[in-house]
1. Supply the structure label, taken from 1, 2, corresponding to relative contact order in percent (Cα under 8 Å, 6 or more apart) with the calculated value 16.
2. If helix-only ellipticity at 222 nm (-39500 (n - 2.57) for each DSSP H run of 4 or more, over all residues; to 500) is calculated from each of 1, 2, which structure is the one that comes out at -13000?
3. Once mean count of other Cβ atoms within 10 Å over residues 122-129 is calculated for all of 1, 2, which comes out largest?
4. With FRET efficiency 1/(1 + (r/R0)^6) of positions 10 and 186 (r between Cβ atoms, R0 = 35 Å, to 0.05) as the yardstick, tell me which of 1, 2 scores highest.
5. Matching task: 17, 40, 28, 12, 3 is the computed value of P(r) over Cα pairs in 10 Å bins from 0, in percent, for residues 50-113 alone. Pick the structure from 1, 2.
6. Supply the structure label, taken from 1, 2, corresponding to Rg and Dmax of the Cα atoms in Å with the calculated value 20.7, 66.
Structure 1
Amino acid sequence: MSGMQTEPYQAFAREKLGFEYENIQYLITALTHRSYVNEHKKSVSEHNERLEFLGDAVLELVVTDFLFKNYTEQEGILTSWRAALVRTESIGAAGAALGYEPLVRMSRGEKQGSDRARQQILANAFEAVIGSIYLERGYDDASTFIHKNIISKLDSILETGSWRDAKSHLQELSQRIDNQTPQYRVIEETGPDHDKIFVLGVYVGNNLMGQGKGPSKQIAQQQAAQAALEKYAQRDTKVQ
């Protein structure tokens, strides 16, 4: 790529990462989806999956190290906290906040994909960016990037209780408060078989406590459970 073509990537690095790459190809590759390589086989040969593999390992190590050094909770709780920090939704949101989506190279088909597919691409690119920082600047700079963009969200996750599985938490609350077990029902189902969207409601007794929407019943159930938890929290500020 020419200097003019690489400049948007260096500009992003200067503004969002605080440095310029000596090897800007690390960042360009981190933001190259496999589908783009398939469409440009003559000019592009490398996508971001190897960097994603590397960045995923660095991300997990940095988060694990931080939790181990700063908290004394049991392994199961720390594992849940770590999972909440590094799940697709969390790192996808971090990627969206950084604003690198316009720089992600992907096929025309992927650009027109679902929101869920887009979030997955942004999350994978985030891990690949970590890998590129690790190769360019080393562990300490990669760790600083992870602390700023991921670990900084931990207080909010702990405050809201979002690290807990929403369905399990809701069942615990509904049985304790209302002596009822939540029931999930499909409210609406749209789209072709290969790209369905489900809307589910969660009921406690006869009361609709929350609704969720997603590309699978499992995702819609989790969203519905989270909505119900928020309703319980409004009823009882002690519920967390």
Structure 2
Amino acid sequence: MTDSVAVLRQCPIFSGFPDRAIEEAAAHARIRRFNIDELIYEKGSRQSTISVIAQGTVRISSVNAAGREAMLIIFDKGTWFGDTVFSPGTPRVYGATAHTEAVIVEMQGEFFRELMRRYPESYPNVLDLLSRRLWASMSLIEDDALRGVPARVGRRLLFLAQMHSGGHTLSEPVTFRLTREHIANMMGMTRQGVHKVLKAFEAQQMIVLSYGHVTVQDARALEAYLKTLD
């Protein structure tokens, strides 16, 4: 059974709210369960919600007119998502899909905005997290514009490893569901080009490749190596 209060309390975007606000939020939230690759919401929809991942992982993506999905990022347990929660009435810029079996705690954007209004002490934390996401997005754009293929792939793997370990670079191995096709799709590269880079990283024992998964074996070693490519 999912404890909504515990899920929200552990999510960074709710850390600026007092306990009474979190309990109120949990009472207004609903729990949703998804199978692997099941759509949570599609690009262009006009719903305004904020969701917190209680179990599993969620991928954020965009789809072109031909139906081709471009995966942008994968969010792990404890992460929040919902790109229109702060801009009601606008269509969603991205879609969200369960990357693995997932459970999310979801609430209406209108209620979340009202909660912020009634508990203004939450604003500094929320604004800080939004700034961090903007910084991360700009860093990825910079990578694509200025860095070579090994640096781009390595930095994206490191970013995902940090996402799956609470935002910190750890010495322990971090495993997540990711195929060569996923990486190529995410970065606008060919599968062959990605495969060559991944095998080079694996030969240096920085990552381990298995069926449908990547393990960042030593994130600190990968981070140190990437600095030599700057």
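Throughout, read-outs are computed from the coordinates displayed, never taken from laboratory work. All values derive from a computational prediction rather than experimental measurement. Cβ atoms are built from the backbone, for glycine too; each structure is taken alone.
1. The read-out was computed on structure 1.
2. Among 1, 2, the structure yielding -13000 for helix-only ellipticity at 222 nm (-39500 (n - 2.57) for each DSSP H run of 4 or more, over all residues; to 500) is 2.
3. Across 1, 2, mean count of other Cβ atoms within 10 Å over residues 122-129 peaks for 1.
4. Top value of FRET efficiency 1/(1 + (r/R0)^6) of positions 10 and 186 (r between Cβ atoms, R0 = 35 Å, to 0.05), among 1, 2, belongs to structure 2.
5. Corresponding structure: 1.
6. It traces back to 1.
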